[in-house]
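Asker: Below are structures written as structure tokens.
Nothing in this text is a laboratory measurement; each read-out follows from the coordinates by a stated rule. What you see is a predicted model; the values in this text were computed from it and never measured. Cβ atoms are built from the backbone, for glycine too; each structure is taken alone.
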Structure I
């Protein structure tokens, strides 16, 4: 039976991941059907390479059927999906797959993120992923529609949220500048927390601090201003990540996208000099982008049939960089390595 693991094995031929890192990615990917996209979250400022796995489920690639466990031919591993922590995911998947639900047309992509323990030996246990839904990325959706989608998603994925948390999330979305909308809403299911990750796009760097002041963000503004000036200045259109519960938390993320390889090179080398990225990690990441031909065989035939077009190439690229600033004032860097096909 073909699985996402077969696809990931092809992608990761070009990566310097250790055997242990590769094994934990495949422990998850082998339990799911082939999907249209995947990614690695690479932790840049750790001495040994460490990655987490992301998998994209689209409304065009069997993603709905996967998340509702209604795939026409793939047999799911019950030890993986029958955990109690998977119930909200399956509830959401069934709603997303229902043509009568507003979410059926409003949500195009969902990302599952599997965060692996930093230190782990032996076989890897079945994991519960966080889920990120693209609630506001379609141009025709107004704020009322987006807010309704956010509420529906959170009712399914985080029924434990208090009314105070839901109200605070709504307040933070409403107070954003008119050019800003939520790209994704994320529910961190493994953390059993009453906070929701909101990923807001459309900011310019000078808008960030006034916005955070308007919602009562409790972090250190001077440190954040230095971070914006040093690493974000000149790159408009980045994404601001906030964890929001009854109140906004002080942790924050800044996602930056580069269109040119030279911009990636400059950013990673600059961060290596300041200690935010290990020099070896910068070199390894810059070698990641590329295109490989998918060999003829069962996997290629399946993808071509599923996507109703000839799938011939596997694509690797650096998707974006994220600066994470925690409540202790520490800054960490992660790079998201995309894997897809064409």
Structure II
């Protein structure tokens, strides 16, 4: 397992009773705090004492992107909370005041359904993403890359580009959890003591392939999420796992970096950004993929109308789906 450069700060955040965030969230906060230090031109230190400079907030507020502003202000507030001194908590109040204003501005903009200028440069049609998947799949098949007698990063990166596109287009696109997904056969799973983290369980025949997402951004509120892997992805995963076992028999991860070590979530994010820049000349992120997918699948005006109707009827959308809405052919 690769240790990220922010390990000291991440460990401190996870252990601190002052914070209640998952390790994944702590990784994000630590990375953003390092970014703040670079932005303000100060030397980053995991003790976070440099955050006590009151001018840091002024530096952050010079930025224009609302989402970036909110992320930086929120992470700085987390850092000051971690410091936990009287002065840091007093300074944190200034950040929280700004955060409230930024949240209101971001919510208002998101509800409008408009794309930001940055989002406009990060948008393609969903059919373009699916077409790219077909192109990469053809490249892998014609190049017989899964039959390679030895592996170079050039071969592995093309194989992984194709696999990633299958992962994010044949199932509703998740965030970056695919990077730490580990694979097991159903025979290897001890039902009374299953492996921790996100796992792929590969069953024979009709048992199929199943993914258990237990370490996600929303796992605390949504619990473990089960994904039954569609057959088209299962076939590719079967071939990919066989390939991984051949060259890295001790490895359990589907994705590796250029050093042939397990890819981190941050590494996956960078890999995908480079892939889309090279293939489509677009800086597409996972968030952009999720936005493109949902915009292609649903009508914002219809969803807003449905939400308003549910509110007026005094029930949640889940209640309507489970109890009131029936198939029209049965009515």
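Asker: Check the numbers for volume of the Cα convex hull per residue in Å³, for residues 161-296 alone across I, II and tell me which is largest.
Answerer: Ranking I, II on volume of the Cα convex hull per residue in Å³, for residues 161-296 alone, first place is I.
Asker: Now for a different question. Where does the value -10000 come from, among I, II, when helix-only ellipticity at 222 nm (-39500 (n - 2.57) for each DSSP H run of 4 or more, over all residues; to 500) is the thing being computed? Show your work: numbers first, answer last.
Answerer: Numbers: I: -10000; II: -17500.
So the calculation was done on I.
Asker: Computing FRET efficiency 1/(1 + (r/R0)^6) of positions 17 and 169 (r between Cβ atoms, R0 = 35 Å, to 0.05) gives 0.25 for which of I, II?
Answerer: Numbers: I: 0.45; II: 0.25.
Only one of I, II returns 0.25 for FRET efficiency 1/(1 + (r/R0)^6) of positions 17 and 169 (r between Cβ atoms, R0 = 35 Å, to 0.05), namely II.
Asker: Which structure, out of I, II, was Cα extents along the principal axes in Å derived from, given a value of 55, 49, 39?
Answerer: Answer for the origin of the read-out: I.
Asker: If we compute mean count of other Cβ atoms within 10 Å over residues 89-96 for structures I, II, which one ends up with the highest value?
Answerer: I
Asker: In terms of mean count of other Cβ atoms within 10 Å over residues 129-136, which of structures I, II is highest?
Answerer: Checked I, II; max of mean count of other Cβ atoms within 10 Å over residues 129-136 sits with I.
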